[in-house]
Structure P
Amino acid sequence: MGSIATIHNGVNVDAMNATVSAVKANPGLAKFTFRSKAKWINGAHSQSTFDSLYGAGEEHKRSMPMFLEADEPEALLGTDLAPNAGEAALHALSACLSVTYAYAAAAMGLDISSLSFDMETDSDIRGFLELDKNIRPGLSQIRVKVNLACNGTSAQIQELHDCVVRTSPLYDTFKNPVDIKLSH
């Protein structure tokens, strides 16, 4: 008879520990390359396709490609068919924070009963429109309110929050400059 896996927050802790052990034994398994192919459709509307990635030492082809769309609200001359890039950035960050909270809590033996985020970001389009050279075209601040309920003590919950800040890939990406190579 097989053993029953330890599950916390929908995460198989035994499989997670096996992955950690495998990466410790072979650090090359930790390298991942995520890919997308994006195309402009019309106006502010575009679509990205995600069908393959490299990770855990090998190529992975998805059985079915996944798609994300982007547009702008009418106030920014779009057709409001999908979230805009700033909203998509908030989604990417919240998705990464969700995974990081769930996995870190599972590793700590904590069970999350609810987790959500209230997020907002600011942008001044005068930078995008080049109306003021002193204003950056990008996002100026992202504010995140974490709404977490779990079975940990206040010290464990603080440890969990600290772990998420240290280890969330997209939290790190937004907090630190990332090299972008644009070719044409």
Structure Q
Amino acid sequence: MLGLKLPTDPRWVNIVEKNIEEILTDHAFCEQKATSTAISLIVSFPEYTDLVQEMVALVKEEISHFKMVHDIIIKRGWTLGRDRRDDYVIQLLKFFPKGGSRTTQLIHRLLCAALIEARSCERFRILSEELQDKELAVFYRNLMVSEANHYTMFLGFARQYGNKEEVDTKWQQLLEYEGNLISNLGTKESIHG
């Protein structure tokens, strides 16, 4: 369903299992960045009323996910660590050329957001199925559904605002690029790395 060209190496869960505190901190900041992305889309493209409406709802959902992760961190006696550099997202953004029309910029941002959500969904599925920590496994199972919905929403908006054939071609190219990118990641206790 997600269209990802390369699945996550199953050994990634072994890395995560060794440092749950790190993955939770990284996850919390992923949720915060997703909130920021939704706000940024509102600020940058206010004329797209249906997008703005969905992004308002997304801001509320993503910040609630941040709180849920933060609550787990606190419950376990830890404190939220500092934000980490997300090499996955930094490399993913390099796929898109700078400039272009506002519509092109919007579509690129929507496609990037869709792919980040798709990869997060895939990683959450793995965590839900493989983590020995059953509380976290259930937690990630529940979040996996949200990520899948976000992925389809962003991709749907890209197709709505652009030429569907061109968007689908660009999406397939982005999936190929991401498949090569992810082959060099999966060695850290982070959601995308």
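Throughout, read-outs are computed from the coordinates displayed, never taken from laboratory work. Just so we're clear, the structure is a prediction, and the values are computed from it rather than from any experiment. Cβ atoms are built from the backbone, for glycine too; each structure is taken alone.
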(message) Among P, Q, considering only relative contact order in percent (Cα under 8 Å, 6 or more apart), which has the greatest calculated value?
(response) Q
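Comparing distance in nm of label points 7 Å out along Cα→Cβ at positions 12 and 132 across P, Q, which is largest?
Working: P: 5.3; Q: 2.1.
Evaluating distance in nm of label points 7 Å out along Cα→Cβ at positions 12 and 132 on every structure, the highest lands on P.
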(request) Consider the structures P, Q: one of them gives -10500 for helix-only ellipticity at 222 nm (-39500 (n - 2.57) for each DSSP H run of 4 or more, over all residues; to 500) as calculated from the coordinates. Say which. (result) P
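One of P, Q was used to calculate mean projected area of the Cα convex hull in nm², for residues 124-163 alone, giving 4.2; which? Walk me through the numbers on the way to the answer.
Working: P: 4.2; Q: 2.7.
That value comes from structure P.
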(message) Between P, Q, which one scores greatest on mean count of other Cβ atoms within 10 Å over residues 28-35?
(response) Q
(request) Can you spot which of P, Q the value 8, 24, 34, 23, 9, 1, 0 was calculated from, given it is P(r) over Cα pairs in 10 Å bins from 0, in percent? (result) P
(message) With distance in nm of label points 7 Å out along Cα→Cβ at positions 52 and 76 coming out at 4.0, pick the structure among P, Q it was computed from.
(response) Q
